[in-house]
1. Ranked by distance in nm of label points 7 Å out along Cα→Cβ at positions 89 and 121, which of I, II sits at the highest value?
2. Determine which structure produced the value 10, 38, 34, 14, 4, 1 for P(r) over Cα pairs in 10 Å bins from 0, in percent, calculated from the coordinates; the candidates are I, II.
3. The value 0.30 for FRET efficiency 1/(1 + (r/R0)^6) of positions 33 and 65 (r between Cβ atoms, R0 = 25 Å, to 0.05) was derived from one model only; which of I, II is it?
4. Identify the structure, out of I, II, from whose coordinates FRET efficiency 1/(1 + (r/R0)^6) of positions 25 and 57 (r between Cβ atoms, R0 = 25 Å, to 0.05) was calculated to give 0.25.
5. Suppose you compute FRET efficiency 1/(1 + (r/R0)^6) of positions 41 and 113 (r between Cβ atoms, R0 = 35 Å, to 0.05) for every structure in I, II: which one lands on 0.35?
6. Of the structures I, II, report the one carrying the highest value of mean projected area of the Cα convex hull in nm², for residues 49-96 alone.
Structure I
Amino acid sequence: MLSEYFHYGLLAALAIALLVAAFTDMRRRQIDNWLNAGIALAAPLFWWSSGLSLWPEVVSQLGVALAAFGILAAMFALRMMGGGDVKLLTALALWIEPAWFLNLIIVMALVGGVLTIVMGAWHIMRRQRERLAIPYGVAISTAGLWVLGAHYLPAATAASGAG
């Protein structure tokens, strides 16, 4: 029972960290390194509390995170993505199962598209001339929270028959 509280406490901490990331990105267009590092460093505790085996589960988490970092770093180099966004997504890849990480990417893209359209329209209506900066941490956090709610909460697993 205590391990279950610990497991869900870690998920709650991740949810809070995602909310902090979204709000700081909206406010300052920056996701702090300490926050991304905290998310990444807490992942092994989550693996342990989830009962993941070293092979193949933990290794696949690390592989997905490494692949995500490689792709996202290339996007950063092309100025398509901010550094904080790259680090946040890489840290999330350490937490989210590979199949669900793909779902996270899809939801993130959809939310990010809507966010870009809304912010672009607002930018044009206000006749601003500077470059539009999209706080993509909002889309990443929204997608992360969606995955947590859809896959990791007890009601979600009970409803899907996996509990």
Structure II
Amino acid sequence: MSQLAGLHDTSSRLLFAVAGMALCTACALYLYEVAARYLFDAPTTWTNEAVQYSLAMLIFLALPDITRRAAHIAIDIVPASLSGGPAIWLARLNNLVAAGACLFAGWIAFGEAAKQFDRGLLTNAAHPIPRWWITAVITLGLASAAMHFLRHAMARDERLATRA
């Protein structure tokens, strides 16, 4: 089981690196568009779309590693006011609820990706791409984050269980 957890952690770090590349791509494309539009009076029709896709990748590919490190935003007024067993059990419950929410949203995204693939749906854009590519990235990010929440909830180490 620890090998699977290690593989999951490694894949989350790898996805985070890809998210970083998506951020760099989005920044570079914005700079390119500004230069093309204002310096050369030759605006592009594709950079805005590519930036939008990069941002979707950035968010959902970074999500698993952020969840792994518990670097996500958490409102912890109540858990911070508790100590000992109640704090641990509340943290475990919070992790289970978060895992359920991510799994549910991921399941919906998976169903949509399957429909989009079957129907051959494309984005509504000047340069359309298959919609399922974006939805599959969303599904991957949500499912992997859910697994991290479940791992936090089931952690034997109390420090890991209370990270969320």
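What follows draws every value from the coordinates through simple rules; no lab data is involved. Every value quoted in this text rests on a predicted model; they were computed, and no experiment measured them. Cβ atoms are built from the backbone, for glycine too; each structure is taken alone.
1. Looking at the calculated values, the largest one is II.
2. Values: I: 10, 38, 34, 14, 4, 1; II: 10, 30, 28, 19, 10, 3, 0.
Corresponding structure: I.
3. Values: I: 0.90; II: 0.30.
It traces back to II.
4. Numbers: I: 0.25; II: 1.00.
This value belongs to structure I.
5. Numbers: I: 0.65; II: 0.35.
It traces back to II.
6. Values: I: 3.2; II: 4.2.
Result for mean projected area of the Cα convex hull in nm², for residues 49-96 alone over I, II: largest is II.
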